[in-house]
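Dropping the structures in below, format is structure tokens.
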Structure P
Amino acid sequence: MTSADPARDGTPLARLAALHGVATSYRPSADRTVAASDTAVTAVLAALGVDAGTPDAVRQALAARETELRERLLPPTVVCWGGRAPAALAALPDGSRVTVETEQGETRASAEQLPPGVHALHVTAPDGRTARAHLIAAPARLPVPPARSYGLLVQLYSLLSQRSWGMGDLGDLAEVTAWAGRALGAGFVQVNPLHAAVPGVPTDPSPYRPSSRRFPDPVHLRVEDVPEFPYVEDRTRLRTLLERAARLRESVVEKGELIDRDAVWELKREALELVHAVPLGPGRRAAYADFLAQEGEVLEDYATWCALAEAYGADWHSWPPGLRDPRSPETARARAELMERVDFHSHLAWLTDAQLGTAQRTARDAGMAVGLIHDLAVGVHPGGADAWAQQEHLAAGMSVGAPPDAFNARGQDWGLPPWRPDRLAASGYAPFRRLLRALLRHAGALRIDHVMGLFRLWWVPQGQPPTEGTYVRYDAEAMLAVLVLEASRAGSLVIGEDLGTVEPGVRGTLHERGVLGTSVLWFERDWEGTGKPLPPERWRADCLATATTHDLPSTAARLTGEHVELRDRLGLLTRPLDQERAAAATDTGEWLALLSRLGLLKGGSGGVSVVSEEMEIQAVHRFLLRTPARLIGVWLPDAVGDRRPQNLPGTWDEYPNWRLPIADAEGQPVTLEDLAASPRLHALMGVLRGRAG
């Protein structure tokens, strides 16, 4: 990449790229513009089905695109907000006739005051030209939370109880929501993505690179809570599995071993095979049939992929050629031959969905205003179920990542194939709508990881470094309309993870539509002024405010400087250790000084008192309560002084990412039962309970 040349913007390639939403430059900072290489732009255009390989090809593609845009009456998808007519209709020729077929079955001669939904818009121009478009009618914005509430943020796998099979499960999730709602007065519990992982040994433990975002992973099932469990005939085999599960749990909570997702799944799969052999009663059979009918082809594709992965491996690119196409005759024959396995995986999806529903109902029954906050990952594994089933909507040969910036000079490649914006628009955003509907079914709120991806994503051509990528724009208005529509139908909130570098205007647009932001204490500084910690009254109100996240040091580690020592041991520091220590101490010291000046540190007045790290963590949360933030999140490991991050970006084998149980300040694993009895946790939650109203 090089500094951008203004004259380049007028070249045929640049004009062609702009007409397809492909950027030819980007701005890593307000005073610097960097050009994308012609090679990157050409590769991205090719992934969008546009040949720009030669100057003649560019000229032909440019002429074709200009003609297409000039002659079309409507784009593939249009949006109307709050009952107003779509802005796209204003560009129609005078005298054009408009007809709307609503998803409710009505036919209307106007596109105004439509009911919420995805409708069919038909237009006939005076010259006889016709057009059909998807019309997304969405409420103008999502409502804000009715009252301030606080809650827990937790990685479910890390929350083991005395009933877990070696990792936290949906039974534990129901238990923690009941306890947090009733005993702590919490309004929500936010969990990591529960998406289905790519099978294999070892399984990628990251919940942010799943096989499918559409279906939850059955590894989270509480096997004993499945209604057919008591009727398993082979009690001896089942007893053996339960004994092995107990040993697996003990290895984590008593012996300090890492969470072994593969070992957990091996046991649960074997137990669930026994459960699956138990005939369903008439009512249960009818409920399962309803689930199959409701999910339709999407579930059939997912279960078929799971069955084929058992037979041919977990990356569909290596399967026999005929099976790489989900609609091929070969795949249809294989599905019929593997129908027993397809049914097994469909059955697991049903069981998991039911237990997720139980967890959300439990949260609401416990008085939680929001309940469960689920998390939507940015994308999916290229070899997984969604990438196989949704090939037509994904950009082949591309990966989502991030451009070089001040924090990572090499950029990032996340290994996730991106949506094709053109195919999404042509389908009326059908796969995105189905995805959101499924995730929101049992959610009081949905967190959108890297919410800026609704506006643009950094595409990296396969085999190239992240520096050789470029941004591709999405129709953010349509993406947001779908999000607002589906969330409003579910009665759910939406929280956008908008940390880091955010394009100008994005936060304002999200706010306009009622999408809450994410504010993390250590990042909230007066960046346009003094650079000092931002006083609480200057924080935004429409956000989830918290002290840390799964990708950041715990609050205890940051306060003690242990996060610097960890990165030094792993060789991750970019400056000498003394400089890193000094910078971290300055950062922490400035925040502690502010907490003291505000009287939030016990005994603090003017200067920073010598107080315990536990009291400092309490002061941090007192500060969060001083902000106008509508939601206050407590990272559950912070409540017991855990020093370890759940994920350390930039590491793979060097650090046990996504495999650590919650632990106390000494590194001793802490179970759900221990948490419920922890004086330290209750003291921290007492701070929030006394001031959150």
Structure Q
Amino acid sequence: MGNRLGRPAALLGALGVGALLPLSALQPALGAASSVPTFGNPTISGVQGTGFEQGATVDPGGRIYTSAPGSLSSTISYINRSFDGGQTFKWVAGAAQPFGKPLSCVGGGDSELATDTAGNLYFSDLTLANMSTARSGDQGRSFAFSCTGVPATPVDRPWLATEGDATNGGSVTMAYDLVPNVVGLPDPTCATSNRLVLDRSPVADSALAGVQYGPVQIINQPCNEGIMGNVEISSAGGVKRAYVVHDNQNLDSILVGRCDLVAFTVSATGYANCQDVVVTHFPGFITGANFPTMAIDRAGNIFIVWEQARYDATTGNVTGDTLLFYSVSADLGNTWAAPRQLPTPGLHNNVFAWPAAGDAGRVDIAWYGTPAKAPKPTTTNPSHGPDSVSGDWTLFLDQSLNFTSATPTWTGPIVASEHFVHRGSMFTLIGGQNGDRTLGDFLQMRAGPFGEANIAYADSNSIDEFDSQAAFVRQNGGPSLFASVGTVGLHAKRLNSVQVSAHPATFDSAGVSSTNQPNLEMLGSQMSLVNKGTVLQIKMTVADLRSLAPRADAGGTTLLWQTQWKVPSSTDPNGGKYFHAYMQSINGAAPTFATGQNAVQQEGGGLLATYPGSTPVTGSYTATAPGVITINVPIADVSEAGPLNNTLYSVTSASMSLTGTADGPNVFGIGGVPFNLIDTTPAYDFQGN
């Protein structure tokens, strides 16, 4: 299903045991400008942690942050960061390795991130009883935080938006639900009523920006809140306003709440002139897959998108496809255009749609879609729409450069993830929350500094289908959301190898970074087939391998140099395999080599990614600076039934430190030990012959 870039088979055979070939010899250059968005290599942004409903934000300097909740019982939500445009990710330096808890309060329920114009990072982490809230002014190395950031309880599902520099005259708005509905949705009886609220920070003391929020502003009338989508702030029309999109309690209406942002001396909540406007009402249909979402372009045009399916309220059956619909307001939310269906030809079920807007009329929409249909309902087997589907779900993007037009044009669904990312069903309100929740409740997309799409999502194709990997992909070509940019021209898709320049490789934990670790500094990675195609040979270039001994501040006495890759399958019930191979040295001793599949270990009630080596293999290294590690993996040890093609996807090399040994059994995806991530290479795809 992915976009493949072919290379001559002869080149693969030429990749012998010598040094890595120059990147220019293996990496195709960007060709002529594309008329539609194109994407680079998907990156595993969560080598540690999990990918469950990963969110994202991009700061003005192009730094990318993503977050994913671990679980309430683990008290941990993970924050990843990329300082090279999404090519590599690690936990923020303020996370305590190897478990990943940021230096803030307990959380793990729902997580959300935002950044302001000064590059401050804001973090909200749900505990149900309250919101753990935090702000970092140093890219996640340290946090000012509160364990009771909002003046209400119980609460659910935070979303954040900023205007200006919140520590210097600007503010942060949080949208969330107060006293969440415990009956379940849809709820035509309105037995209990959610209240959608906005909450603003700081009230007076700029040192508490994003840390302590003011009194709540209730937005909705009783029964008019099912679950809200994201909140956005716009200054169009000369007035700063917060907008939040939501559905109603019966899941058959879409509404948009809005409030003017005013001084706290004018209003105790910092909001005024609040309204909740009905966009559309669709009896006989149902929404909730899982949030309606919105984006506002630079001209103030508001774009909202939601999922909708035909529904029999008497039987509770979903009786039609789950499709995407959108509406537009060109007058600051006063009136709304008649809803239109977003064209998704060939896709019968579509969920988790998320838009990002740029200049006037320019918008991208990302979502998961599948050509599979939900089964028709019977008296014994009800149909829950997406929650009853047995299909392969892929990350798609659709783009319009004129969504405000009377006749808008769309590119049609474009595969952003190279291959499908989940096999099975989804977990949605449309389906009564009866499906597989491995991917969580949403994905997120943000426009980057070049008007490019940056998408944080999840990929569950592995032996641990129940615990998805955090993934990220960035647009590298095609039209920008910014007219001044015109065409995006970023990193070409990498094939067969990658090389990077010298850079610091540090053990970052609890706000402290080690000295540079040259024997863990990853400079390159390469794959080839040898021995007549029976052995996958992996080469990793490291800055200095004259000693394998860990430095005192490396974070562990065992060092690991590892390469991992994805193999989607057309027949594996889990969607595919996630293999790895590594060289390991304990206390600087002679290395050993092993291969295996990914696994998890429990941390509280959450899960940590691990990579146990369950099968010994052969390898070698050069004790030089730079040095080259060579690992020879028999194809029989890393084969997958029914692979989609001959491509190994998202190949990533990394260095790690740990205590003990990474060697050990993998029992149905359980095993391994927690580790510290030191350095990673950008991802590439390998195409064998």
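No lab work stands behind these numbers, since they all come straight from the coordinates. Remember, predicted model here, so these are calculated numbers, not experimental data. Cβ atoms are built from the backbone, for glycine too; each structure is taken alone.
Hey, helix-only ellipticity at 222 nm (-39500 (n - 2.57) for each DSSP H run of 4 or more, over all residues; to 500) derived from one of P, Q reads -12000; which structure?
P
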Comparing percent of Cα pairs over 36 Å apart across P, Q, which structure shows the greatest value? P
For FRET efficiency 1/(1 + (r/R0)^6) of positions 373 and 629 (r between Cβ atoms, R0 = 25 Å, to 0.05), find whichever of P, Q sits highest and give me its label. P
When semi-axes √(5λ) of the Cα gyration tensor in Å, for residues 485-572 alone is calculated, the result is 29, 22, 15; to which of the structures P, Q does this value belong? Q
If we compute mean count of other Cβ atoms within 10 Å over residues 461-468 for structures P, Q, which one ends up with the highest value? Q
For distance in nm of label points 7 Å out along Cα→Cβ at positions 197 and 341 computed as 2.0, the structure of P, Q it came from: P
